[in-house]
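Following are the structures in question.
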Structure I
């Protein structure tokens with residue numbers, strides 16, 4: 001059953017990650033939607049550890065790209081080079097040619113290099129010297145970034161941010177959780193011995209099953225109205241795109257499937273809206289000057305849209 005397999009992935013990740021159950025569940029929801037995840041927080045919180053743990057749990061091919069200001073687009077996608085022995089051009093695949101790609105500190109690279117991921121993330125293909133190559137499936141990008149206020153970072157373009165299904169933050173652990181982290185990592189790194197609990201074929205089957213989760217007309221229209229409300233809110237200068245509406249729809253299906261349901265309820269939408277929509281809207285400068293955050297605006301939108309009620 002899909003919910004049982006998803007629970008195995010969650011429990012496997014929790015062998016390494018301490019006290020972040022909601023974040024782990026969100027990461028698995030993204031996997032079930034074959035969506036990309038942007039993990040943002042200050043250094044040292046465990047962003048890279050979370051991404052590596054999720055990748056290790058899947059049994060998929062894995063590559064890590066350490067983004068730096070001097071990284072070139074060809075360092076991501078690969079290049080054609082002239083093989084003197086063969087007297088012909090050969091293709092050397094870049095790290096993006098893997099099923100799970102960890103884009104570590106993605107906002108430390110220049111916008112040109114960041115853009116090298118755009119085609120891969122949306123179309124699951126790369127075009128190099130006029131040749132288009134399909135990427136292996138499933139294909140997932142797990143990206144980490146530091147807050148843009150830190151030195152040496154470049155803000156991600158809106159077009160690229162929109163291609164991330166979810167944006168999540170880990171936050172600082174509680175006192176007890178921080179103590180548990182010290183105990184768990186005292187003698188050995190639990191990530192070293194972590195075994196995969198699902199293979200790529202199983203993951204593809206789960207992703208196909210998620211799409212079969214039923215969404216009633218009233219719930220579908222609720223999702224549409226929430227997305228449209230972000231475009232009409234006076235505090236928002238750029239609202240959610242149709243891609244964001246689709247993301248909210250897919251993630252709601254995945255959350256329902258993880259809980260053993262074959263149908264979506266409004267609570268699925270309300271819980272996921274902050275993680276799916278917050279990074280897709282831009283609030284006005286006046287709103288920022290008043291001290292309001294994007295998260296607050298999204299929650300206000302969700303609270304204002306009437307929730308569908310089942311009629312007897």
Structure II
């Protein structure tokens with residue numbers, strides 16, 4: 001008999017994943033929480049950090065914990081779109097072309113060093129990330145459900161890289177940074193990985209097939225009119241800010257709305273609080289803002305602009321009463 005998803009089962013589902021991934025990724029509870037937000041919101045994640053901080057290990061640990069299919073693509077300048085999506089091959093016995101699926105046909109795809117792939121290959125991911133399908137030789141092929149792209153990039157290495165265009169960045173629900181561990185956590189990590197790496201013994205702890213049902217449960221989390229207005233005021237402020245050349249898109253509004261619902265559900269609530277929006281505003285919006293060249297030269301960053309906007313934007317009390 002199928003299990004009916006409830007808020008309690010969602011929280012337990014997330015807690016089991018969090019604890020399991022935490023066996024491998026030490027001291028990064030906030031990062032794991034945000035990854036779970038993206039998972040329940042059905043969004044893709046861009047992990048941006050220097051090499052060696054555990055980006056690839058984090059993706060592997062998540063896939064193993066869910067018991068879902070996982071494939072990794074090492075992005076290089078010679079990677080072709082068909083290397084991702086698949087190719088039609090002529091089959092002599094039937095005198096027909098047969099489609100052979102590429103690595104994108106999986107539940108969790110790790111696109112490692114995505115900014116090393118050419119723009120043509122990067123664009124092959126656009127349809128997949130936006131519509132969960134790929135088109136090859138005039139035929140459309142549906143991807144597996146759930147489908148999650150975890151992409152990594154190195155922010156300090158520019159030789160041989162191709163910066164992600166705004167349209168590609170806008171497809172990522174969150175942009176996260178794993179960061180260096182504090183010394184105590186790094187010491188724990190050294191003791192943990194001595195001998196066999198813990199990811200080699202990591203096992204599935206939940207039924208990943210439940211994920212689509214849990215994602216539908218997130219849809220039912222209530223968002224008051226005051227919270228909707230708060231989200232829209234934040235979005236509008238990015239479009240009107242002096243230092244911003246390109247503000248957050250309508251897709252960004254939807255992303256912040258959906259992510260806030262997922263964060264509330266993870267906390268066991270059936271309603272969104274202003275703090276849900278405030279905490280998620282930076283990881284949801286920062287990578288979607290394009291600053292003016294003169295503002296960047298003055299040392300302004302998307303993070304500092306967002307901090308100003310968040311600090312200056314409050315929830316309207318009169319609307320809060322209506323929520």
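On distance in nm of label points 7 Å out along Cα→Cβ at positions 86 and 110, which of the structures labelled I, II is highest? Display every interim value, and only then the final one.
Working: I: 3.0; II: 2.3.
Max of distance in nm of label points 7 Å out along Cα→Cβ at positions 86 and 110: I.
Given a value of 16.9 for mean count of other Cβ atoms within 10 Å over residues 214-221, calculated from one of I, II, which structure does it belong to? This figure was derived from II. A value of 32, 25, 22 for semi-axes √(5λ) of the Cα gyration tensor in Å, for residues 134-253 alone, calculated from one of I, II, originates in structure II.
Between I, II, which one scores greatest on mean count of other Cβ atoms within 10 Å over residues 78-85? Working shown, then result.
Working: I: 11.4; II: 17.5.
With respect to mean count of other Cβ atoms within 10 Å over residues 78-85, the highest-scoring structure among I, II is II.
All of the numbers you see were taken from the coordinates with simple rules; none came from a lab. Note that the structure is a prediction, hence the values are computed from the model and not measured. Cβ atoms are built from the backbone, for glycine too; each structure is taken alone.
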